[in-house]
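Only the coordinates and a few stated rules stand behind these numbers; no lab work does. Predicted model only: the values in this text are computed from it and were never measured. Cβ atoms are built from the backbone, for glycine too; each structure is taken alone.
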Structure 1
């Protein structure tokens, strides 16, 4: 490989890494949503917390450490569907990004 090819290869790898970071930031922002007077980030931590709650109503801390009373099952279903929706969309864009690489 000559110098120009090495520079082009390095630049394309850098651009790909930057695109992956941008994609991650985009979908992490989309995972944030409002419900029951609180701001939540759908993710494994919240899903695990809700799975550990056994009572029909639970008090859970939102993103700003505000205690919010939620209906455990309904809120868990909402969080799970939001999480899965965004993860599926992220996967589609991620695979497209890797194809274009």
Structure 2
């Protein structure tokens, strides 16, 4: 598989296309938790190298990120060293937002 990390420019396009169709209450939820996108190191498999995901929102220690390998959004808690090792993808931004919102419950 010929894969290359998503560029910041392409990621900005992806994020915009996911935010645009959100319902007003979903946009409000996103705005409440949104952060300036930043890279977070992650380890996909125990014996794989370190990769990067874009984090776009935060609720406590739960981070909403974009996985450019799977082309999906998800929510995870990084380990103490700031590396994300265990996570689940939830497909669209709206689905990941639901999970992020539930993290405060």
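Work out the source of -23000 here, i.e. which of 1, 2 gives that when helix-only ellipticity at 222 nm (-39500 (n - 2.57) for each DSSP H run of 4 or more, over all residues; to 500) is computed.
Attributed to the structure labelled 1.
Mean count of other Cβ atoms within 10 Å over residues 35-42 computed as 16.4: which structure among 1, 2? Walk me through the numbers on the way to the answer.
On the way: 1: 16.4; 2: 13.8.
Going through each structure in turn, the value belongs to 1.
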| remark: Taking mean count of other Cβ atoms within 10 Å over residues 75-82 for each of 1, 2, the highest value is that of structure 1
| remark: relative contact order in percent (Cα under 8 Å, 6 or more apart) gets 29 when computed on, of labels 1, 2, structure 1
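Which of 1, 2 yields 40, 13, 10 for semi-axes √(5λ) of the Cα gyration tensor in Å, as computed?
Here the read-out was taken from 1.
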